[in-house]
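The following blocks contain the structures, represented as structure tokens.
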Structure I
Amino acid sequence: MKVALVYPPSCDPTAPYLSLPTLTAWLRTHGVEVMPIDANLEAWESLLSRRSLEKLGRRVESRLAALEKKPTLSHEDQLLYATLWRARGEAADVPRVIDAAIATLRDRERFYAEDDYEAAVATIEAAQRVVSAAFAPTSLDFVAYRTPFSLLTAEEIARDACADRDPFHEYFATLAERVNAAGVKLVGISVAFPGQVQPAFSLAYMLRAKCPGVHVTVGGPALTQMLLRLKGELLEKALGPFHSAVVYEGEIALLAMARAIERGENPAKDGRVIKGTQIEDMSLLPAPDFDGLPLDRYLAPELVLPYDPTRGCYWGVCTFCHYGLAEVGTARYRERPEGVVLDHLAALKEKHRVRIFYFSQDVFSPRIASRIARGIRERGLDVKWGTDMRPEKAFTPARCEELAAGGMLSTALGVESANPRVLSLIDKGIPAEDVKRAIQNLSGAGVAVEAMCFTDFPTETYREAMESVRFVDGIKDDLALFILGRFDLTHGALVAQRPGDFGIKEVWQVEGDELGTGLFYAEKRRPKSAKERAKLEEAVTELSRGWRLHRYPWAGALSTAHTMLWYAHHGKDVFRRLGARATAVPGAKVREADARFDVERVTALAGENEGAIWEELVHGARCVRSDAYRAHAHALPPVGPSSSPSRWRYAAGHEPQRVAKAKPARLGKARGATSGRRPSHAGNALKS
């Protein structure tokens, strides 16, 4: 009996994620042979190579050439035309430098050199835009995987699994052959983040086609939260290619499935959705087992390992929160005994030669953190660690000194808002004055402090939102990084369960969203005006210029392996010292080409019309289906070619610009500069 555990794309490939090592350890402890596969890392390795990107570059040019031959461009043609032109320079330049960029991220010297690192990040993000253009309208990066209609219905998910729409299709075919050849009888796919949902389905379709007799199951937080809100026929349809799904914690359920298959039984005989059992006594959990994962190939110069001292949230009442393996709110709080934690850390450090751990959990209490820090110091363990915490009163100067002495490198604090009324609605339980003291005390002890904030909680006014901006600005000397995102309503949050208590007039899902991926609402009060929103955006952008911010998972994003490595190497204030900067693909060339259509006009028109269509579908008709979208798109007049072909200049990272007849024009504004408004990691596909 052999089980394959698969972590699918698309998400962070800079360090292993915790789900596979945790499940692997449990199964191996009980005598089950496990084949762990980090398909996220492997799939991105297959795409981010010179050979692959040269092939995709030819696909970009081929698709563009086909559009140039058309007598007119429909609305969907216009969107594709604009996307291809934007990626054209990157498709030409990125293959030449991609291997060097990947090597930089694994190099112990160049990784910490500012210019080398920025060039590598710019190159990899440009490569992802090439992949997206080659498979447009699919769009993907290390945070998200988006298609216009997948995750709305089971039929759309199946359509998006085909070769023309799935950038990972070739890799999935190879992976399925590998699983089949290994004699695997059970494949478990762990889906932690929304960006993994569609790829997990695509992989399952491939496994079903190429691995007859193999039971394919799925689990993880993103799938659990999706499946728990579905019933009856919709639930059966949503399961699609999966034989079964495990909701909630998976260790006990997965072991029972393996035993059933060993006995020749169908593990889903009592139903395709299997409810996992929450492990109450965490002393029973073995240390995560990373053996079998490609630990020398993650995109970082050294290994940062995740570990879970606790599960669930000890506060557990924040009204905006729906996180992890829970139907509503968060899972119940549990802790590993501190002696067990220290034994595990010592063993993992010795075995894998690691010096930095990320404590991956919902939240870490100051009490258990202090005890573990004290144990690390007493045992002489030379390790550093980072985690997420609440900014409690308990962070006195003495406790913060103790935490820092016990290896605390960084912490991301849930600040949320600085306005008292909004904090009361959130039920945060900590006034802004206490938050400020906690941040200052931690920073004073040498800990890199990251602030997690958001605006636009229901009924929040412009003035209240600006309090959060001013709060961050007022303590900027004590902040290593910050995020100021936007509130996003999720099904399992108390706000969605009792909307009237939070000033919400109406909550709705759009017709056609069978899987419930999008949740929308309207407030009773008048929302912020366009002018107020613009001023708020400007203030956040201006504030952001004080830090070198990056999107997840790069150095300069909160709670990432790269960021922790940079803290350890450069110091906790590195991202404030560097400040904002935009970097281009190294050695990018300026090129020219003829176009039958006005590239600038097509781009502007397509963007304006696309926004209007989705506004009407979501907020007007409240109906989002592919046929409804195409009815709107086909009603728009097509765009004809220019009276004569025009010449356009393009380069990686820049908008295409018409070549003036009299004298050459400079390139248009650069794309991809750091934005002041950070994206949410927990958004859903429809809203994305």
Structure II
Amino acid sequence: MRPDFDTMLKWIQVEPFTSEELEGAKLLESGELEIYSEKLSQFLSEAFIVMERIGMGMMIRSGDCVVGLYTANGDLVNCSTGVLLHAIWPQIVLKWIVQNYVKNPKSNVKPQEGDVYYCNEPLYGGVHPPDQTAIMPIFNEGELLGWALSAVHTPETGAVTPGGMPLGAKNRFYEGMRLPPVKIGENYSLRDDMMELISNYMMRAPREAINDIKARVAACRRLELRMKGFAKEKGNLFVKGLMRKMISLGEEVAKARVEELNDGTYRTIAFLDHIGLKEALVRCYVTATKKEDRIKFDFTGTSPEHDAGSYLAFPNVAVGGTASYILQYIFHDVPIGTAAYSRFTWHIPEGCLFNPSPMAPTSRGSSLTFILLNAFHEVYAKMLFDSTQREQICAPTGLGSSMNISGMTQNGIRVSDMLSYVFNTEGLGARYELDGCDSNATTFTPASRGYDAEVTETEMPLLHLYQRHRKDSCGFGRIRGGSGVESAYVVFGVPDVAMFSGGRETHIRGCQGLFGGYPGAGKVGIEVHNTDIWERMERKDPDIPRDTVELLEQRQIKGDYRITHNTREYHKVKSGDIIVHMNGGGAGYGDVLFRQPDKVMEDLRNEIISHWAVENIYKVVYDHETFAIDYESTEKERQKEREERKKRGKPYDEFEREWLKRRPPKSAIRYFGSWPEGKKTREIIRI
């Protein structure tokens, strides 16, 4: 019964219209599509708020979740979301339920009013075990009208390490609970046996896990109530027609947007420097072939599946992951739905990073798709530049990293959670004519937010040493990317806790700049153990570092300093230990020598960039005390730099001959595949 990947990709497409839907669409009079589609949006927003208010985990309360409305056949009509990825993958799960529980005459779990289904299994359409969804059918007068669905990340699954995302997993069995679509509730009540089963998996933090299930279900129930009331008012046929009309609008826009682009073939690559517990270079290769009203995305050239950890993703996750770009930038002005994908086809070769064995571990699959998102920013920039959609170009957003804490809090509560501030404060990439927003959000969640420091300190055994924009983390350019953040936490109130950081980009940035813009800065993992921080605070020592540069360069705090890759597997940190977490800045757009000097100085005053960057990157001449700009000298310095560039330059053929002779160290490309083709060089055996 488990679907194959081809079927799952097919289910992302819109189902054929039914005769009832077409008949119902004719009932809409002029202006009613606009009025009633907004009404449905308000239903979704209300349900989303209900979910946030009831939820306990940091992800759910920070808006890293989704509430969606789907047709009876499983097509997404619209959703209220912080995570655009969560708008796409549940459609696959839902269509499996429709095929196997609704349309299957032999099914003994036919959906009834008040039923609740639940799923977190990637092989049935999910992302990875922590991303879990609740689903409820919407009935009126005994007729199935559609489905209410809610999804959010739960940072515990009963995996071999806390947090549900073991970096060193060898196969799927390392990753804890993986439920196919199963019924967990009837008659608007959750079943005790299913809650017992799930809480048994979630023993590290059962209170949080069960509460967040109830928050998901409450959101579905609120949407179900609103839709049922709406159907009683307007009639089932009208509601079906309205939902179909909203999907049709998305299809029409998708066709028009693709047709506006020039026919051609566009290519790009993006890299990842860590694939589990090992530092290694792997590649995402995307070729987009646009012809008439279709685009084919081909992943040939992407590095092969590896056996070094859980940075792998199934094809449905790869395609769903692109939603954070496609729905946010290309189809920003229509209801959020998979109708936008009606003009796309996909070729994801079996055996590559995005199409591994079904036995493969994929708990860090969502992290892997970050490089795919960057590739889509770049390949679409090439397609959009010579089109009427040029203003939608945006350089890649910074690739943030997650930080999980697991153990007992200072309040005696067992917790296993992901800190939302460090996750949701990446810098947005530079836009066509607009600087990227500082500490904007994570790549997946354009509307999410980070916790206040005070709230984090109340709930977690952590004290903030500092929390600020990370200087020079943004991608420089004519238009700069947004700044990322840096946070330093001191473990307090408990003897010890466990932490891990799932990250990327210590050696190589995945988010490259556009049209001459710079990538943002790389990130490292920093910890200081056996410190004297409590003694210093007790005597009110003023020499407490205010940023990471000061922490590392001056080392006022005594202790054992450890500088590693940004990715760190779970390990214990004890009271007084310092954990530094860095987030990514967005990439820049255009030549730095064309940035207005006034904007450069504004960034300097706001401590977004350093004096070094002003002088060495932007070539601005100014008074260090008054910040007054010498415009004439600045232009001379910039012209001098242009002449230096010409001296450093060489004909492309000469550059290519030299470049093709170069090769990374063998240790860096042991999981890359053949060099430089990226083809499979060995078989992976999963036991």
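The table for this structure:
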item	result
helix-only ellipticity at 222 nm (-39500 (n - 2.57) for each DSSP H run of 4 or more, over all residues; to 500) from the coordinates reads -9500; which among I, II	II
Structure responsible for 17.0, with mean count of other Cβ atoms within 10 Å over residues 138-145 calculated and labels I, II on offer	II
Test item: Rg and Dmax of the Cα atoms in Å, for residues 210-289 alone calculated as 22.6, 59, pick one of I, II	II
Per volume of the Cα convex hull per residue in Å³, for residues 106-201 alone, the highest-valued of structures I, II	I
Read-out Cα extents along the principal axes in Å, computed value 78, 64, 55, structure in I, II	I
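Each reported figure results from applying straightforward, stated rules to the coordinates on display, with no laboratory input. If you're wondering where the values come from, they're calculated on a predicted model, not measured in any experiment. Cβ atoms are built from the backbone, for glycine too; each structure is taken alone.
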